[in-house]
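Take a look at the structures below.
No lab work stands behind these numbers, since they all come straight from the coordinates. Worth saying up front: this structure is predicted, and the values here are computed from it rather than measured. Cβ atoms are built from the backbone, for glycine too; each structure is taken alone.
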Structure P
Amino acid sequence: MKKDIGSIIGKLKDMHGQPRCELNFSNPLELVVATVLSAQCTDERVNKVTEQLFKRYRTLQDYIDAPAERLEEDIRPTGFYRNKAKNIKNIAGELVQRFNGKVPDDIDAFAAVKGIGRKSANMIVGLAYNRPAVIVDTHMIRVLNRIGLTKNEDPEKIEQDIRRTVPEPMWTALSLLIILHGRYACKAKKPECAKCLVKNDCDYWSGGKGNVR
């Protein structure tokens, strides 16, 4: 089945509204920190934590200078707070040392920063600098396979599939909408296929794997 990406994006917009990230941020640094905190944590909880965190920590140097124990306590509700605090401090240090205190606007360069990785680099650069980005998280892996836009499970191979088959201006919108779709409709255990507007474009549905029709 050949996929009409524009049509799929339109249907996803009808279901979920405009493409968006549900993390609250006002600048690239805030998005970096929120992204680190979002690992194995809901965006809602991260937003509650960062509401106060971003008032206390405004610069890279604030994170570098903060005692580890204080930063850990400030982010404790997001879980895995020791590792997250360590990653935030490491990232802040690298940004100062290697990128003159700026969040880089190049995905490949940013992905090489310890504690970032390719998925986060795509999301941060894509959203902070309005660059085309393919954001491959667990929702993207599941939903893209169900729809039939990839047959791969490896995030980097999926990114390459989308870069090869989807027009570049659509990368970020498709990524954000697929993530919303996976979060609220095309769930891992009980996908809500019957009410999904994308079902007629979806291999999972056409193959008879969807829930009760």
Structure Q
Amino acid sequence: MAKNKMTGAENRSRAAEVYKRLRKAYPKARCTLNFETPLELLVATILAAQCTDERVNIVTESLFKKYRKPQDYFNAPIPQLEEEIRSCGFYRMKARSIVKTCRTMLDLFGGQVPNTMEGLLKLNGVGRKTANVILGECYHTAGIIVDTHCRRLSNRLAFSKHIDPDKIEQDLMKLVPREDWTMFSHSLVFHGRTICEARAPKCSQCCVADLCPFPKSAEGKRIAR
């Protein structure tokens, strides 16, 4: 990736313009997992690892009608829960993660999903990405959500040179006002899914192409990286 020679102020200004354009392009950008409670979002994010949100939403439509409290998941026979989430992939690992997470909530948090980063990180399988999703969507605490799309776009836009999600999060926090953290993340995700794809980015259709420092080929496509 080309070395970013912009000052911090210039990068913050560029990030603000990127966000402005993406918000205009994706006014309905949001978390695309279906949920009504913090517990439902927590379970959905665990299921979403290496799986599409669309598939997760199909599975949770019936799952959430049956399992309404942490105790319900904790009491469920593991083979039964595995079968119910099988189509999300890695179902054995995910079933055990859900049960362990619910056990921790019952033991440490009175059966409630914690509303702080510190508390959420005590749950099995919950990292900063998942914690920031829950904090932003359920507890109105803004956070940078670094998923695969956010990571890719942050690198391509030269907002971060890192691959490690935690370091990317710290870089973006310096560029984006706190109140915009959650929606900035969602906007990057929508753009990554729609235009700035991993293998074949549609640069000719990109609303922030002139703000992106990555080199282009003669055909207007990004040079493979």
Re FRET efficiency 1/(1 + (r/R0)^6) of positions 34 and 122 (r between Cβ atoms, R0 = 30 Å, to 0.05): value 0.70 computed from one entry in P, Q; matching entry is structure Q
When distance in nm of label points 7 Å out along Cα→Cβ at positions 18 and 90 is calculated for structures P, Q, the one with the largest value is P
